[in-house]
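Listed next: structures, encoded as structure tokens.
Just so you know, all these numbers are worked out from the coordinates, no wet-lab data involved. Only a predicted model underlies this, so the values are computations on that prediction, with no experimental measurement involved. Cβ atoms are built from the backbone, for glycine too; each structure is taken alone.
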Structure P
Amino acid sequence: MMGEGVQDTALPLRDIHLPEAISWWPPAPGWWLLLAIMLTGALLVWWWRAHQAAVRVRAVALNEWQRLLVEFQQQQDASRLVRELSILLRRVCLSYYPRTTVAGLTGEAWLRYLDSALPLPQTNPFSEGVGRLLLDAPYQQQTKGDVLALHALCGEWLRALPAVERGCNE
């Protein structure tokens, strides 16, 4: 009979084998996607902050530039206007561009640097035009020259700043 034959032969069964433990490396594709999203988000936040810092520098500088004109119209002090414009341009450059690039610039090199930031550098309005007032006029009691043209030139220079250079000084 059937029951007797099965009892006589032992079945070769193996013990239960569990699968190996799941390794933590390499991660599943979902973790890679999450990492990519997080890195992209961090880069976007960094870029946005740098962009906003550059926009703020330009906006604050233009407000200061307008304030200087109002003060000049009230006080008629040309030497002070030129001195304040010189300080404003230097502060903007130190805030906007890498400090190592602009901090040491003086004299003719400074004027050439200001010319290079304008959209039409072939005219060289700082090193060959009214911008030369920035060399000596801040240190003189009486300023001879068209300070209103210098003010306009500085405003043009401020508006010509690129949308984002670095966003912070280094």
Structure Q
Amino acid sequence: MAKYDFKPTGKERTFGEDEVIVSKTDTKGKITYGNEVFLRIAGYPESEIVGAPHSILRHPWMPRSVFKLLWNKIEAGDEIFAYVVNMARGGDHYWVFAHVTPTFGADGKIVGYHSNRRKPKPDQIQAASGLYKQLLDIEERASDRKVGMEQAYEHLNGLLKSKGISYDEFVFSI
């Protein structure tokens, strides 16, 4: 798998409302499967994406604190729904409404993760991107990346607590 260092183009890729992007990873986040829609929208051939870390798709607009929340939930065996902006090969971006679930082996242990992603509505993207901008500002103000991520994660949890809702409830409210 080649390492790419693309810069965001500002150009958005879209996919059909009836299409579903599907990918699977191992427990470390390395891609083990991607359906045709995933390969087309991400812009990678299967030979390059399988075995790559899913983080190859991370767009700089996406707060690390949201990924911390996602990983905390799925590693605990829970599912999560989240709005995510990904970066395709070449630097274009695409928004998804993701449903990520752990995959369990016969022994009940997590053996990987499965993600189905649908096209979000423009108002949902607007609401998510507003929150993500706040979180990114917190992350970027810190002198250390890890500290910034932790501060943004605490801010997100505090915001949810003040509203008396879970992250999933927030996601479904927008």
Structure R
Amino acid sequence: MSLVEIGRLSVAALLTVVLIWASITDIKDRKIRNVTVLTALILFLPWAVLSTGHAVVADLEAGAVALLAGVAIYSAGWLGAGDAKLFAASSLFIGLHGLPGLAVLTALAGGALAMISLVSRPTRAMTMVAMRGKGDFGRGIPYGVAIAIAAALLVWGGLLHLTPPWAGAINS
């Protein structure tokens, strides 16, 4: 194993710790602190340096696209500001080619979290259905967890050269 590979694995491990940290604070406080996002952004610097033969420009483009989309989704009230920033920071590690996959995996993980939330509190779920979603039940789904799951899966999948299930459909 080369030093570059060891370096990328090390950065991925640190990023995973940051994503876990973001998930914990999102579950506990429903906030993703700026220091968490900044730490992920700082980790992108060695990631980019170690990305020999990798399109760093496409990674930066992914970050810009994700940030713009995140701001729009935040403005619509569908996502928190910390979630939008974490998604944009995570997209730097995925790149422009993987951005659709990050979005889809985040949505799937968020849906799974929503189902777990509803199943674990059936009375709340039935009340929400009866009130047609208009009841105030406080805290929603910690979407930072969904973003962290999706980002970690794609970063590690890329490092381990695992092909995502949708790759065959895209290349066809």
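Here FRET efficiency 1/(1 + (r/R0)^6) of positions 16 and 96 (r between Cβ atoms, R0 = 25 Å, to 0.05) was calculated and came to 1.00; which of the structures P, Q, R was it taken from?
Numbers: P: 0.00; Q: 1.00; R: 0.70.
The value was obtained from structure Q.
Tell me which structure, out of P, Q, R, gives -12000 once helix-only ellipticity at 222 nm (-39500 (n - 2.57) for each DSSP H run of 4 or more, over all residues; to 500) is calculated. Don't jump to the answer; show the numbers that get you there.
Working: P: -20000; Q: -12000; R: -25000.
It must be structure Q, since only it matches.
Distance in nm of label points 7 Å out along Cα→Cβ at positions 80 and 104 was computed and gave 2.8; which structure, P, Q, R, did it come from? Don't skip to the answer; put the middle values down first.
Working: P: 3.6; Q: 2.0; R: 2.8.
Traced to structure R.
Looking at structures P, Q, R, which one was distance in nm of label points 7 Å out along Cα→Cβ at positions 32 and 56 calculated from, given that it came out as 2.4?
Values: P: 3.9; Q: 1.7; R: 2.4.
Answer by label: R.
Tell me which of P, Q, R gives 27 when you compute relative contact order in percent (Cα under 8 Å, 6 or more apart). Write down the numbers at each step before the final one.
On the way: P: 33; Q: 24; R: 27.
Computing relative contact order in percent (Cα under 8 Å, 6 or more apart) on every structure in P, Q, R gives 27 only for R.
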Quiz item: When you work out distance in nm of label points 7 Å out along Cα→Cβ at positions 24 and 144 for each of the structures P, Q, R, which one comes out largest?
Solution: P
